[in-house]
1. Here volume of the Cα convex hull per residue in Å³, for residues 53-220 alone has been calculated and equals 111, so which of 1, 2 was it run on?
2. Using the calculated result 1.00 for Rg/Rh (Cα atoms, Kirkwood Rh), for residues 133-268 alone, pick out the matching structure from 1, 2.
3. Assuming 27.5 is Kirkwood radius over Cα pairs in Å as calculated from a single structure, say which of 1, 2 it is.
4. Can you tell which of 1, 2 yields -9500 when helix-only ellipticity at 222 nm (-39500 (n - 2.57) for each DSSP H run of 4 or more, over all residues; to 500) is derived from it?
5. Given structures 1, 2, which gives the highest value for relative contact order in percent (Cα under 8 Å, 6 or more apart)?
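Bear in mind these aren't lab numbers, they're just calculated from the coordinates by the rules spelled out. It should be emphasised that the depicted structure is a prediction, and the values quoted were computed from it without experimental measurement.
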Structure 1
């Protein structure tokens, strides 16, 4: 017989209701995605508090172009995660926004006119050309020349990210990953400005090599020793998949919370629910897992605030 569950409860909020209490109310509301939102908070709280758990965070580049970069940075600063699986664009945006700035725009702007003004558009974020390509070229060539002068002839992406982080400041997620020894892995590093600059550097320094197998060695060393593992996956694509892929080597994630705007009906990786990964052995059958369909720049600030409240009570 199917367990029909508990009765749906009306949400009750007044002027004194804490954000943590709101999430508790959502857990009993039967309200479509609100239940997954509440479950995700509980999963993250338990995962971050679990000292035996190897903790991953993955995220896509676009969020780093927005103010959500501040929350990504703070989560890494708080030492909530051991490994960050990211796309190359997240490095680009972190460098660009540390040394320069982006601007507010809109989705309806004339892209032809923006091109004439040397401004790129990323959704409703405006990226001045001078804040991006030329700036990243200048900084990356300088960083790499410094390493080369010190005798470095080969680097994996974790070492590239550490190198970048030590040249940035406390507004940067890469800086705090460097400070807290969080391993930042970029499986698709050639798909972005930083990767392009590594290639450009290699053209004039033919003995310099990018060692992607070194990242595999690093990840295998962490995964094979982990008693448990968990992941907070923000957006899909290669950063999500690489996180899942590596965790199949320890029989899957024990905790998994995924936020996406993609739908599963087209068979895409980004649209695939976390539970689909159970069939591949990338998430355990007993895992505490959920998928939330939501736009992350809207919802993550509230999740973060609730996490701070819950974790402060458990610490």
Structure 2
């Protein structure tokens, strides 16, 4: 039987023998073993103990815990709790403490651990006052790093949010609600909120400019405004194409008339007339025909990208932003 560490750990990882180990050793099992984790029995998990502080309340089962207390992101000496700060109440929901330690094998059985925002498997950190960007190692972005503010942080290998009837990501004040005071909603320490605080979507947790000077963090486009800009560009292209076509037709008529005039002086004017007619052909193939093709392509471009029924319509029918 091959070992698949994405599904189950063996005793080599934390020293606790599992049913998997027994099967791998070709042991015959005729009934559901107790403490095997099968059919609701207690699983033989490694015990990793949280180093609880005196002013914390902890509810723990197996390697899942809920910690109520102050802001201690890394231990007794850290955060606003570490300096005796007030109004920094915190709820820390953690599963898989030190799960990423020892290259993913987790902490050894019986280990006492502190919070570790890097190696703990998954957490929801809710704090009345914390330095959330610093504690979790977030890039500054255009928003910057907030300090001493309330925050909620979710961290895991994968995050999913499902809104059966929609999802809104909103910054700024609440609208049309009571209880915020005469000046409207403030931040958690009474500070004034800006009209439209920013939203940064940072893939890779890096906002440093690239080597060629191009900014990594750039503003997204607004679909309607982008569409307006491109439609204005389309109108300018139409004017340019029309101008070139008009100029080409004038030159074509001019050279054709000149050719007819020289043909009247045959045979001496015939070579010149032939040369002028070659110019007329060049105008047809090098100017008028390409402009006709450009006008057709421009029309298709407009239909495909600018219209809601186009197969590459540039505006999303489902996602909106400010």
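1. Of the structures listed, the value fits 1.
2. Values: 1: 1.00; 2: 1.37.
Checking each candidate, the match is 1.
3. Details: 1: 20.8; 2: 27.5.
That value comes from structure 2.
4. Details: 1: -13500; 2: -9500.
Answer for the origin of the read-out: 2.
5. 1
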